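J.: Take a look at the structures listed below.
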Structure P
Amino acid sequence: MKNQVAKLLSQALQQLTADAVIPADGIPVPVIERARESRHGDFACNIAMVLAKSARVRPRELAEKLVAALPQNQLVERVEVAGPGFINFYLTADAYHRLVPQAIEQGHSFGRSDIGRGQRVQVEFVSANPTGPLHVGHGRGAAYGAVVADLLEAVGFDVHREYYVNDAGRQMDILATSVWLRYLELCDQELVFPSNGYKGDYIWDIAATLHREHGAAYSHPVDELFREIPADEPAGGDKELHIDALIARSKGLLGDNRYRFVFELALNVILDDIRDDLALFGVTYEEWYSERTLTESGAVNRAIEKLRSMDQVYESSGALWFRS
C-alpha cells in the first residue's frame with residue numbers, strides 16, 4: 001500500500017511539473033512513512049516541504065496543490081494537509097481487508113520477494129559469553145535477531161545465522177577455576193570462594209558432574225592452591241589480582257590436560273544449555289563459531305601482519321592501534 005501511495009504522489013508531482021508549478025529537474029522520490037499517530041492518518045509525506053524552496057512556494061500551499069492534483073483512488077478515503085505542509089493519507093477499510101484473501105491464497109509465499117537475489121548475508125546475534133545461562137536480555141536479542149534473519153530470507157537473501165562463541169580469554173578461565181573450586185568443596189575441602197568467581201547454582205551443577213563422573217581424581221590440597229595468593233577484596237586485597245593468581249595456580253596444579261578438561265566440561269555444559277534454551281523458542285543457527293579458532297589457527301596474527309604491511313596500524317602506549 002505504501003508503494004501505491006508513493007505512486008499517487010509521483011503522478012501528482014508529474015502534473016505540477018507539467019503545469020510549471022515546480023521545476024522539472026531534481027524531483028526526489030516521495031518518502032512515505034507510517035503516521036506516528038492514528039489521528040494523522042495511515043501514511044504521511046513531507047515532499048511539499050522538501051520542494052518548497054526550489055518551487056518558491058510556501059510548503060503548505062504546495063502541499064495543497066499536490067493534494068488537488070492527486071488521482072482518485074478507491075483505497076484512499078481522504079487526504080489532508082497538516083501543520084507546515086505534511087500530507088496525510090487516510091485509507092479505507094477495504095485497503096486492509098483486501099489483503100486478507102491474498103494472504104490466505106498465497107499462504108507461506110505471502111509478502112515474499114527476490115529483492116535479495118541470493119546475496120549472502122551473515123546475521124550474528126545473541127553471542128552471549130558461555131559463562132552462564134541466558135537471561136531475559138539475551139532472549140530479547142535472540143527474538144530480534146531471528147526476526148531480522150527471517151525477514152532477510154523472506155526477501156531473497158541467502159542468510160547465514162551465526163552464534164559467535166566467546167570461548168577465549170579471562171572470563172572463561174574464571175569460569176573453569178570457579179567450577180574446580182566448587183568441585184574441591186564437593187571433595188570435602190574447605191575454602192573461601194573468591195569474590196570475583198562465578199557463584200550461580202549452575203557452577204555447583206557442573207562441579208557435581210565432574211565429581212560424580214571422576215570422583216576425587218581432580219582433587220588437590222587447597223593449602224597448595226591458596227599458598228601466597230594475593231588477598232581477596234573482602235580481606236582488604238584486590239579481587240582481580242586474587243582471581244588471576246588463582247587461575248594461574250589452578251593451571252599449574254592441574255596441568256595443561258586436566259585443566260583443559262575442566263575448561264571444556266564447563267564450556268560444553270553451558271553451551272548445551274544455551275542451545276536448548278534457544279531451540280525452545282525456535283532460534284537455530286547455521287554455525288556456532290568458536291573465538292578460539294581465530295587465535296589457534298593464526299588468523300588473528302595473519303590479519304595483524306597484513307595490516308602492518310599496509311601501514312594501517314601503529315603502536316602507542318604499549319598497544320597496537322588501527323590507523324583511521
Structure Q
Amino acid sequence: MPDDARLSSLTLPGTHDSMAFYGWPVSQCQSLSTPLKVQLESGIRVIDVRLAIVDGRLISYHGIYPQKTPFQDILTTIHSFFASSPKETIVMSIKQEDYAHTPAPEFSALVHKEIFDGPGGKEMWFFENRVPKLGEVRGKVVLLSRFGGNGDGWENGLEGLGIHPTTWPDSDKSGFTWNCKDTLVRTHDWYNIPSFLAIPEKVTLSTQVLLPPANNPPMPVLNVTYLSAASFPLAFPPTVALGFGWPKWGLGVEGVNSRVGKWLLDQLGGQLVEVDTLQEKGEPQVDGQLDEPRIRGWVFMDYYSEPEHAVVPLLVECNYRGRREGEEGW
C-alpha cells in the first residue's frame with residue numbers, strides 16, 4: 001500500500017470486542033483460539049478494546065463481564081507485533097465499560113497514564129484528531145477514542161485524543177454520520193437486533209455502508225461498520241455471527257459472517273471492462289479494472305475467523321478492486 005493512501009480509502013478488517021474471549025454465549029465475541037497476537041497475524045488491523053478499572057489497573061471487559069486481559073498486556077502484544085512488522089498500522093477503538101461506577105475523568109486519566117507508561121510509550125501512538133495517511137502511521141496505533149469527555153488531561157485536549165467521534169447514538173438502525181476534520185464518517189452500529197430473524201436485515205444495512213454514498217460528497221469519506229449484534233434471549237453474539245443448525249439444508253439460520261462472505265464474493269466477481277467502454281465514459285484506464293463497486297471501510301466482526309478464515313482475505317482484496325485514478329499500481 002502506498003504511503004499517501006488515506007486510512008479512509010482502505011478496507012481494514014477488524015474485530016468487535018477484540019478481547020471478549022469469555023462468558024459464552026452472552027459476552028464472548030471472539031474464539032479462544034484467536035488471541036490478539038493471532039488476530040494481528042491474521043490481518044486484523046482495527047481492534048475494539050473495552051476497559052474497566054480493577055484495583056487501579058485497566059482490565060478488558062465486555063459490559064459487566066470481566067475478560068481478564070490487562071491493558072498493559074494488550075500494549076505489549078502490539079509493541080511486539082510492530083517490532084516484527086514495522087510497516088503495519090493498527091487502529092484501536094477504546095471504550096469505557098465501567099461508566100456506571102467510575103467517573104469518566106478518572107478512566108480517561110488512567111488510559112493516558114497506561115499508554116504513556118506502557119510498552120512503546122507515546123511514540124507508538126497517533127493522537128491527532130484527523131484521519132491520517134498510511135505513511136504517517138506505520139508502526140503506530142491510531143487512537144479512536146470513544147471516551148475522554150472534554151479532553152482534560154490530554155495534551156491538546158480533544159485534539160490530542162485521536163479520532164474522536166462527535167456523536168455515537170446507541171444502536172441507531174439507520175446509521176449516523178459525523179465529521180472528523182475534512183472527513184465525513186459514515187457509521188453503522190445497529191447491534192440491538194430483536195432476534196436472529198433480523199440477521200438478513202442486519203447484513204444488508206451493515207454492508208451497504210461500505211459502498212460509496214449516493215450523493216458523492218466532495219470531501220473524503222470514511223465508512224465504519226459493525227457486523228456484530230446481540231440481544232437477549234434470541235440473538236447472542238455467536239448466534240448472530242455464526243448462525244446455527246444446517247442452513248444449507250434448510251434446517252437452521254445462516255449467520256452474518258457467512259452471508260457477508262457471500263456478499264463480498266458476489267461484489268468482487270465483476271466482469272472486466274472493455275477499454276473502449278472506459279474511454280466512452282471518459283474514465284481513466286487501470287490495467288485489469290473490474291466493473292464492480294468500490295468497497296471501502298473499517299469492518300468490526302465477531303468470531304472473525306469463521307467460517308474457514310474466509311472473510312478477512314476478501315476484505316483485504318477489496319483494497320485492490322474498484323480503484324480510482326491515482327490508485328493504479330497497488
Structure R
Amino acid sequence: MRAIEISGSSFDQLKLVEKSVADPGPGEVQLRIKAATLNYRDLLLLQRGNPDGKLPYVPLSCACGEVTAVGKGVTRVQVGDRAMPAFFQNWFSGAIPSQESVRALGGALDGVAREVGCFPQEAVVKAPDTLGDLEAATLPCAGLTAWSALFVAQATKPGDTVLLLGTGGVSIAALQLAKAAGATVIITSSSESKLVRARAMGADHTINYRSTPAWGDRARELTGGRGVELVLEVGGAGTLEQSIRALREGGKIAAIGLLTGTTVWQAPGRAITPLRIRVGNRDQLEDLVRGMVATGLRPVVDRVFPLEELGQALATLRSGAFFGKIAIEIR
C-alpha cells in the first residue's frame with residue numbers, strides 16, 4: 001500500500017513509500033482509508049518534531065474509510081461499513097485519564113496518511129450516512145473539538161453568544177454547531193472574503209481583527225456591553241487579552257490546542273480558569289455523529305489534495321489560504 005512517512009522536521013523529510021498491508025488481529029478492524037483531513041497539530045509535529053520520538057512515522061489523525069476485514073471477536077462494525085478511527089485510540093468514555101496516558105494517531109501511533117490501516121474495534125466509530133468520506137473525515141478532531149467546547153465543557157444553549165476566532169476547521173465547525181443550537185455567533189478574521197462566507201453560513205456578527213485591533217471590546221459592544229458566554233480560543237497568547245475583554249462575568253474560555261497547558265489566566269480584577277479542550281473521547285464522537293445526522297449539517301471542506309501532494313496540503317495549511325478544512329483524498 002502507499003503511505004506517507006515523515007523521518008525528520010522539514011518538508012523534504014516527507015516521503016511517499018510502499019508499506020505492507022497487515023491483517024487485522026483479534027479485536028481489530030481493517031480500514032481501506034478513503035479520506036483524511038489536516039489539523040494544525042500535523043504541521044506542528046512536522047516543524048517541531050514528534051514529541052513521542054517516533055521516527056519515521058505516518059502523519060495525520062483524522063480519516064474515514066471502509067471496513068475491509070475484521071479480526072476475531074469484532075462486533076462493533078462489519079465488512080462494508082464506513083467508519084472513522086477515533087483521534088485518541090485508548091480513550092473511550094468518561095474524563096480523560098491523563099494527557100500522558102492517551103495515545104493519538106499521527107504522533108505516538110502511526111496516523112492515517114495511508115491506504116490501509118488496522119485499528120482496535122473499540123477505537124472506531126461508524127461514519128454518518130448523511131456525509132461523504134471527505135466530510136466525515138473532519139469529525140474525529142476538528143468537529144469533535146468544537147462539539148466538546150460547546151456541549152461537553154460548556155452547556156451552550158439558545159440565546160448564548162459565542163465568539164469564534166478565525167475561520168479554520170474548529171471555528172467553522174463551531175459556527176455550524178452553535179447556530180444549530182440557537183446561539184448567537186460572532187466570528188473574527190483578517191479576510192473580508194472569509195467573513196462574507198461566514199455570514200452566508202449564519203454568523204450573526206463578523207469582526208475584521210486587522211481593521212479592528214480591539215476586537216474583544218467590539219465583541220462586547222455587540223452584546224450590548226454584557227459580554228459573550230463562551231470564547232473558543234485558538235489563537236494563542238497573542239489573542240488572549242482581547243478574548244478576555246470580550247468575556248462576560250462568569251463566561252468561559254475554551255482553550256484549544258497550544259493553550260491547554262495554561263492553568264489560570266490573570267485578568268484585571270479576576271482570575272479566569274480556562275476550559276481545557278483535548279478533542280474528546282470515542283463516545284463523544286458518537287454523540288457528534290448523532291448530532292450531525294439530526295441537524296443535517298455538512299462540514300466545510302475547502303481544499304482537496306491527493307495523498308502524494310500531502311506536502312503541498314501542509315504548505316496550504318501553513319499559509320492560512322483556506323476556509324474550514326483541508327482534506328486528502330486517497331484513491
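J.: Identify which of structures P, Q, R gives the largest calculated value of distance in nm of label points 7 Å out along Cα→Cβ at positions 106 and 218.
T.: On the way: P: 5.4; Q: 4.8; R: 3.0.
By distance in nm of label points 7 Å out along Cα→Cβ at positions 106 and 218, the leading structure of P, Q, R is P.
J.: Which structure, out of P, Q, R, was FRET efficiency 1/(1 + (r/R0)^6) of positions 74 and 162 (r between Cβ atoms, R0 = 35 Å, to 0.05) calculated from, if the result is 0.35?
T.: Structure R accounts for this read-out.
No value in this document is a laboratory result; all are computed from the given coordinates. On a predicted model such as this, the values are computed, not experimentally measured, just so you know. Cβ atoms are built from the backbone, for glycine too; each structure is taken alone.
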